[in-house]
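Values quoted throughout were computed directly from the atomic coordinates according to the rules given, and no laboratory measurement underlies them. Just so it is clear, the model here is predicted, and its values are computed rather than measured. Cβ atoms are built from the backbone, for glycine too; each structure is taken alone.
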Structure P
């Protein structure tokens, strides 16, 4: 089976791991959030890895960097929704800190990858 270039990116693998964490975390949210925060968090988290994958198929480094920027923006959306979820007591302090640290690692990696693409 062929391994595509995005599958080799550590930041993509970390994003997939974060997605699994968010899915597990949101399983405990109130059911009335099914079409609110649960859906928003899950879609935004999936978007991080999806835009990385899509960006690797682009020809120009500038276009690749644009998709990395979109991934970064999705990560900021996840962070915002995570903060709101914490404020609503849907997420424990412990889980909030763990997920926030993962997001910080991912955003640092995205920034480094974007800079690499723009300078290549």
Structure Q
């Protein structure tokens, strides 16, 4: 779409994407729901000053920023400066998720080895 419009008319991009944008937006709501459930699980079952709890809080903050940049792009015609920021937050979210998986795996291994 951007190539077809010569990287211009950014405010028309979302209208031309159609169903793909609706799926992207709807799936993001599913991901937010899953992460909120995970966050409450982590809050309930981890120590307050543990790495899992800290990274879970950071993850939720990143998700909020990701949503904010996505909404801003949708309502303000995809400003060029917001695209890389939105992608950066998405990449950071994946990185924090990997850190959390490794941390949880390490905690499980530690508990198995101490029993």
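Observations on the structure shown:
- Among candidates P, Q, the computation of relative contact order in percent (Cα under 8 Å, 6 or more apart) that gave 30 used structure P.
- In this comparison of P, Q, the computed figure 2.0 for distance in nm of label points 7 Å out along Cα→Cβ at positions 28 and 44 is attributed to P.
- Structures P, Q were shown, and volume of the Cα convex hull per residue in Å³ at 101 was computed from P.
- Each of P, Q could give Cα extents along the principal axes in Å, for residues 60-99 alone, but the derived value 34, 16, 9 comes from Q.
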